[in-house]
1. Looking at structures I, II, which one was helix-only ellipticity at 222 nm (-39500 (n - 2.57) for each DSSP H run of 4 or more, over all residues; to 500) calculated from, given that it came out as -14500?
2. If percent of Cα pairs over 44 Å apart comes out at 38 when worked out from the coordinates, which of I, II was used?
3. When distance in nm of label points 7 Å out along Cα→Cβ at positions 32 and 352 is computed for each of I, II, which one produces 2.7?
4. Of the structures labelled I, II, which one yields 3.5 when distance in nm of label points 7 Å out along Cα→Cβ at positions 48 and 232 is computed from its coordinates?
5. Match the computed value 1.23 of Cα Rg over 2.2 N^0.38 Å, for residues 128-327 alone to one of the structures I, II, and report its label.
6. Comparing distance in nm of label points 7 Å out along Cα→Cβ at positions 40 and 312 across structures I, II, which is largest?
7. For structures I, II, which has the highest computed value of relative contact order in percent (Cα under 8 Å, 6 or more apart)?
8. Suppose you compute FRET efficiency 1/(1 + (r/R0)^6) of positions 96 and 192 (r between Cβ atoms, R0 = 41 Å, to 0.05) for every structure in I, II: which one lands on 0.10?
Structure I
Amino acid sequence: MGVDRSIAYTLAGRGWGLLSGVVTLLLVVRFLTSDEQGYYYTFASLLAMQILFELGMSYVVMQFSSHEMAHLSWANDGTIVGDVQAKTRLRSLLLLVTKWYGVIAALIIVVILPIGWMFFSVNRPQSTVNWQAAWIWLVIAAATNIFFLPLLSLLEGCGRIIEVARLRMYQNIIGSLAAWVTLVSGRGLLAVPAMSTGLAFTVLIWLWCTKKTFLKNLFAHKADTSVGIRWKTEIWPFQWKIALSWLSGYFIFQLFVPVLFAYRGAVEAGQMGMSFSIVTALMSLAMAWMSTKAPQFGTLVARKDYVRLDQLFNSTLSCSFFVMSVLGVTLCIVNYLLHVENIRVASRFLDPLPFTLLMLATILNYVTYAQSAYLRAHKQEPFLRISLISAGLIAVSTFGLGEEYGAMGIMSGYFVVGATVGFGWGSLIFLSKRHEWQKSCALEVSGKGTL
């Protein structure tokens with residue numbers, strides 16, 4: 001199944017996430033009302049607006065650092081050694097993203113906190129749910145977490161994939177335990193920020209204990225500023241396309257719950273949120289194969305080793321797609337049986353048909369995600385048009401069908417757009433670009449051989 005150590009740790013972390021998700025689900029059903037469940041999942045969808053500020057920078061950091069690591073290596077003392085120019089460029093990248101994410105963390109508190117406050121106040125003015133303290137705490141914890149995000153992306157690009165995967169496993173465990181204790185103790189919605197705070201403390205302690213030497217050495221590296229990475233000329237031409245794709249992702253993945261919350265109430269929004277969280281957990285499990293290989297894709301592209309690149313990509317996609325399909329079918333069957341047998345917990349999930357449409361769309365989206373990981377390793381974003389068109393169509397169908405047809409209408413639009421625009425058109429672009437770039441590389445190598 002192509003499971004190496006990095007995938008094993010990632011699978012362990014996300015497998016824990018899937019298992020803990022079941023436990024969390026049961027605790028949510030036991031300790032939260034249907035209305036509180038709606039708030040629980042709407043919190044996450046509104047908080048995803050941080051994409052508006054992050055603009056895909058973490059993915060760009062991983063790609064750029066992986067290209068520089070083609071000329072660098074790790075020393076025994078935990079520092080980076082090798083080509084001086086490459087290390088200088090890596091240092092300039094670290095300085096850039098540290099400032100960038102410091103500003104983002106401040107903007108999350110200043111902008112998203114009041115937006116969420118107004119959303120809940122306007123749409124549920126008579127609600128008796130105590131959401132105010134939980135929302136404030138959650139936004140502050142999220143701002144802290146996002147500040148550490150680029151450091152982990154840079155470390156992944158530098159080849160420390162196994163260590164970062166292990167860290168995220170620890171984060172999932174500690175965050176879940178914090179949420180469970182909060183739920184069982186009767187603190188309700190405070191479970192959401194408690195989990196986020198657990199994630200922040202875990203990464204802070206890990207960086208201090210294991211990567212302090214690396215960060216100090218890289219910051220102290222005597223740099224020739226003339227060879228550093230230039231944001232305007234190098235990063236921005238790639239980043240703005242990633243940013244638009246990620247912004248489109250908000251409308252593709254995070255719009256459903258708030259729209260249902262506003263149109264149909266907290267109960268139906270909670271059904272969508274819980275179902276979507278399960279499907280998202282499944283996709284993150286499959287992504288363990290692909291995400292841990294993304295830095296290697298970038299390094300192989302930098303070395304123009306397309307034979308190994310294709311071998312790695314094809315084996316990774318086939319294994320992960322198989323796992324996701326089998327588990328997806330199993331979850332659809334379980335959801336169907338819960339509703340047929342009229343088990344009480346079934347009322348917290350989507351009905352079988354919209355749940356199945358959600359699952360099918362997610363499986364197709366995973367293929368598109370895998371193809372984009374391959375193409376983005378070239379510091380290109382040919383899927384930009386697909387992302388924008390998909391986001392526009394899904395936003396229109398969500399608002400247009402959500403009020404009258406609820407979750408069934410939203411999921412129908414989501415599946416149709418994902419199958420035709422995302423998977424269909426995306427596969428054509430993937431095959432075309434892969435052929436074009438590999439042919440260009442072959443001609444370049446042939447030309448050098450002739451000379």
Structure II
Amino acid sequence: MRLSLRLLGIGGIGIVRMSGKNCFDVLQKIFKPKNVQNIDDIKGYTIKYGNIVDGENIIDEVLVSYFKAPKSYTTENMCEINSHGGNIVLKKILELCLKNGAELAEPGEFTKRAFLNGRIDLLQAESVIDIINAKSDKELKTGVKQLEGFLSNEIAKIKQEILDVMVNIEVAIDYPEYDVDDVTNKQIYDMLDSVEKKLKILESSFDNGKIIKEGIKTAIVGKPNAGKSSLLNAILKEDRAIVTEIEGTTRDTIEEFVTINGIPLKLVDTAGIRKAKDEVEKIGISKSREIAKEADLIIAIFDSSKDLTDEDMEILNLIKGKKVIILLNKIDLNSKIDENDFRLLDVSRDIIKVSALNNLGIDKLYEKITDMFNLDQINLDNEILITNLRQKSLITKAIEHIQETKNTMSNNMPLDIVAISIKEILEDLGSITGDEVSEDIIDEIFSKFCLGK
């Protein structure tokens with residue numbers, strides 16, 4: 001049987017979890033309940049009070065939760081020892097479990113066992129880590145919907161729609177003497193169109209799902225000393241980045257996650273873009289350019305107390321064609337840049353005057369971001385969102401196989417060849433839920449989980 005313990009520091013309560021056929025045997029060797037009962041008489045979903053002991057020595061006063069197969073997280077016998085949360089006591093309990101026959105669990109092994117034992121599918125398993133890592137209310141809600149099986153049910157319905165037609169295809173292949181090709185071909189075309197439409201809706205949901213899960217990758221770009229670090233500090237409401245009068249203080253990127261009006265942003269404060277003065281700064285500037293190319297949103301900040309320079313124009317050329325908000329910073333000083341300057345308007349119509357250091361105009365920046373990315377339009381109660389790249393890639397692959405199947409039919413290929421193409425679509429959908437997936441992929445997915453889950 002497997003056990004887990006995750007040490008994150010001292011807390012009020014610590015939990016050691018065991019799962020497996022013989023977990024109660026191990027527990028009985030180290031747990032002395034105040035009211036002794038035979039394990040067969042203890043009902044599942046029961047909590048018992050007592051002590052963890054090492055021989056005659058009491059290690060800790062604990063509560064033990066009992067979960068009996070198949071009604072547990074893993075569908076196996078399971079118990080959770082709820083002890084005091086000190087690292088020393090938890091380590092002692094862990095060592096006692098190991099000494100008496102338990103083995104240390106791998107990352108994600110409990111959820112992996114739940115998947116392998118058929119309690120949840122792969123989509124639901126992946127939602128567990130999404131819930132754990134949720135950084136916003138919307139991401140949490142999306143993860144919970146996945147765990148409840150909304151996407152799994154949608155995939156199951158699509159698979160059944162395909163299987164209903166596959167029955168007729170098999171009949172036509174097995175009994176060629178009956179002339180049912182015309183009827184079967186129409187059913188196939190109708191089914192392919194219907195399934196493709198549904199899958200494309202799921203595929204397109206990834207754009208919103210990716211934003212909810214990963215945040216909007218937002219690059220703060222500008223010349224040295226334009227106010228990038230002051231802006232980052234103003235948004236985070238803390239002194240995260242060093243702010244000085246010395247140009248080029250930021251030599252590398254600084255990344256932080258923040259939620260603005262419910263919109264998750266992955267903020268990246270980049271090194272000031274200019275002609276580099278040394279090799280280290282050159283590397284930082286190169287990195288800044290690369291991040292600007294990959295960003296979903298660029299906040300370009302300019303020192304409005306100085307005229308636009310050749311370096312400023314280089315930045316404007318770099319970000320042209322991207323989704324850009326231009327900030328004219330240092331409005332507390334005499335402004336020398338006009339917000340109606342055609343060189344700025346040629347890049348973005350979204351121009352805001354701010355003083356990052358004095359927190360002036362930052363609220364207008366928030367309003368503009370909210371207008372650009374209105375996640376309130378996403379109705380999580382009625383929509384199913386794809387937030388996982390693995391899932392999205394397999395949906396895209398299934399759509400490609402649908403188009404290949406249509407081409408196969410348009411070339412008047414025999415039904416048995418068409419059937420092979422349709423089975424590839426079913427395999428793609430099966431890989432999403434875990435019905436058709438390799439052990440390597442399963443191991444890779446669960447390796448991303450934390451110990452204890």
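1. That value comes from structure II.
2. II
3. This value belongs to structure I.
4. Going through each structure in turn, the value belongs to I.
5. Computed on structure I.
6. Max of distance in nm of label points 7 Å out along Cα→Cβ at positions 40 and 312: II.
7. Once relative contact order in percent (Cα under 8 Å, 6 or more apart) is worked out for each structure, I has the highest.
8. Source structure: II.
Read-outs throughout are calculated quantities, based only on the coordinates presented, and are distinct from any laboratory measurement. None of the values given here were measured: they were computed from a predicted structure. Cβ atoms are built from the backbone, for glycine too; each structure is taken alone.
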